[in-house]
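A.B. asks: Structures for review follow.
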Structure I
Amino acid sequence: MIKCTAGKISSRIFQFNEANILGPYVDSYLYIGEDKAVVIDALETAENLYESVRNITDLPLEVLLTHGHRDHAGKGLHQFFEAGIPVWMREEDIPLYRTSAKEEHHFLPLKEGQIFDLGDRKLETVFCAGHTPGSAVFFDRENGYLFSGDSVGSGHFWMQLKHSLPLHEFRTNLQNLIDLTENTSDLRIYPGHRNQSPVQLNRQYLLDEAVLIDRILSGKETAEKKTMRLDREDIVFCEGHEGLLINMCYDPENL
């Protein structure tokens, strides 16, 4: 059985990593409050996430999924379902989950602005469609934590996928996130692939992303077209970068 490893970010935040042959790969997080805890994303093939979480806390749990891709909504989910743990995901991404999962699960539908009250801490659900139609982030305004999955990337960002939204639509959603975090100068972003960035991502990362996208949409950013093979399909994409955003892949025909 493939297993994940647990790391402690703080007394309240734990990071679970699933590695592949290239090294650290995908992350999920445990965020602990006074009365309740949440697990954010569920890795891909590791099946011991629930066990690892229960080794840390016995508080009531809920699982929050940032989107439906198999590396974030993977095999470990079945243990949470079997334990009767509520699992939340936006309805728009259920079709993506179904394309990669052999078993059918019943997700609770996330709503925009939905609050998860952990007792002394609160997480707000913020929709940020782009990478997928149902991407969402979870924002602790008071403490300045943003759990983002792949919604804004992890230093590297994929917006070239067949189901990714047009770049201008994502730009609107990104601006909403920038506005929501305006008074959070010490924002700390915990993304889905934390190892992809050599530094802790912060609010400047969101601003850098907006700058690059604005250049692309205005025609000031030009790049050579490339092709990648993904899930037995050839995907045409271009690349750009700005500041903390090391690399963004985007579809030049889906702006």
Structure II
Amino acid sequence: MTASVSLLQARGIEAGYGASQVLFGVDIDIRPGEVVALLGRNGMGKSTLLKVLTGTLKPSRGNVHFGGDDIGGARPDAIARRGMAIVPEGRHVFPNLSVDEHLRAFSRPGIAAAGRAPRWTAEALYALFPRLAERKRHAGNQLSGGEQQMLAIARALSTHPRLLILDEATEGLAPVIREEIWRCLAMLKAEGEAILVIDKYVQRLLPLADRHLIIERGRVVWQGDSTALDADRTLWTRYVGVS
């Protein structure tokens, strides 16, 4: 697979912190419109890989291409302007901005106009998350945890990303809110959004993701489609910790 075929392509990524190496030759590809799930227990290198892809950590070896361009060594803001958006673990919404201010402040219609229609207007995002429409005048610190997660996703979409990255988007949420997030992700897939998702709910990822990568101690130890992952439940218990 070449960089021209992939939206995101990383090859031979090695990275760590000081003398502690975390990633050992990791490869990952995401095609336009594809949903890829990154699986593994905590502490196995998933978050470190996301830091490399988004530019907050420089790899010690390997290369990253996004949209055919070499983004190795690029600053996070430069990578974001190219169309990569992350919904970080912990949400990180601004407590003093209203829901509506979040969506309008982060909107990047210029990116959409360059290659696609401005799909994710504030109105479209309120249609995707009706709860946010009801709370559009509420400040970030007045929202529940689930509402903050919806806002974090909507905020990322308002930049009209070419690739949306979600880091533990359903972690710690009530079941009803978690279902709302899964509904949203299924709708985004139907819209043709390219998504990289980290989550522990393998059963819910099976109908969503086109491919899955399992990372263990900084190495990709398995990859395949949902049919293959569903057929081998030993992978779930061995590498993800679920049955």
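A.B. asks: Out of I, II, which has the highest value for mean count of other Cβ atoms within 10 Å over residues 13-20?
C.D. replies: On the way: I: 19.0; II: 13.0.
Answer by largest value of mean count of other Cβ atoms within 10 Å over residues 13-20: I.
A.B. asks: OK, next. Looking just at distance in nm of label points 7 Å out along Cα→Cβ at positions 189 and 213, which of the labels I, II belongs to the structure with the highest value? Walk me through the numbers on the way to the answer.
C.D. replies: Values: I: 1.0; II: 1.8.
Evaluating distance in nm of label points 7 Å out along Cα→Cβ at positions 189 and 213 on every structure, the highest lands on II.
A.B. asks: Kindly point out which one of I, II the value -5500 was derived from, the read-out being helix-only ellipticity at 222 nm (-39500 (n - 2.57) for each DSSP H run of 4 or more, over all residues; to 500).
C.D. replies: Details: I: -5500; II: -9000.
Among I, II, the structure yielding -5500 for helix-only ellipticity at 222 nm (-39500 (n - 2.57) for each DSSP H run of 4 or more, over all residues; to 500) is I.
A.B. asks: Still on this structure: Taking mean count of other Cβ atoms within 10 Å over residues 5-12 from the coordinates of each of I, II, which one would give 12.9?
C.D. replies: The read-out was computed on structure I.
A.B. asks: Thinking of I, II, which structure, once relative contact order in percent (Cα under 8 Å, 6 or more apart) is computed, gives back 13?
C.D. replies: Numbers: I: 13; II: 27.
This value belongs to structure I.
A.B. asks: State the single structure among I, II that was used to calculate mean count of other Cβ atoms within 10 Å over residues 141-148, giving 20.5. Walk me through the numbers before you get to the answer.
C.D. replies: Details: I: 20.5; II: 16.5.
Among I, II, the structure yielding 20.5 for mean count of other Cβ atoms within 10 Å over residues 141-148 is I.
A.B. asks: As an exercise: distance in nm of label points 7 Å out along Cα→Cβ at positions 29 and 85, calculated from one structure in I, II, equals 1.6. Which structure is it? Present the calculation step by step, with values, prior to reporting the outcome.
C.D. replies: On the way: I: 1.6; II: 2.7.
Of the structures listed, the value fits I.
A.B. asks: For mean count of other Cβ atoms within 10 Å over residues 45-52, the calculated result is 22.4, so let me know which of I, II that is.
C.D. replies: On the way: I: 19.4; II: 22.4.
For mean count of other Cβ atoms within 10 Å over residues 45-52, the value 22.4 is produced by structure II.
Read-outs: derived from the displayed coordinates by stated rules, not from any lab. What you see is a predicted model, and the numbers here were worked out from it, not measured in a lab. Cβ atoms are built from the backbone, for glycine too; each structure is taken alone.
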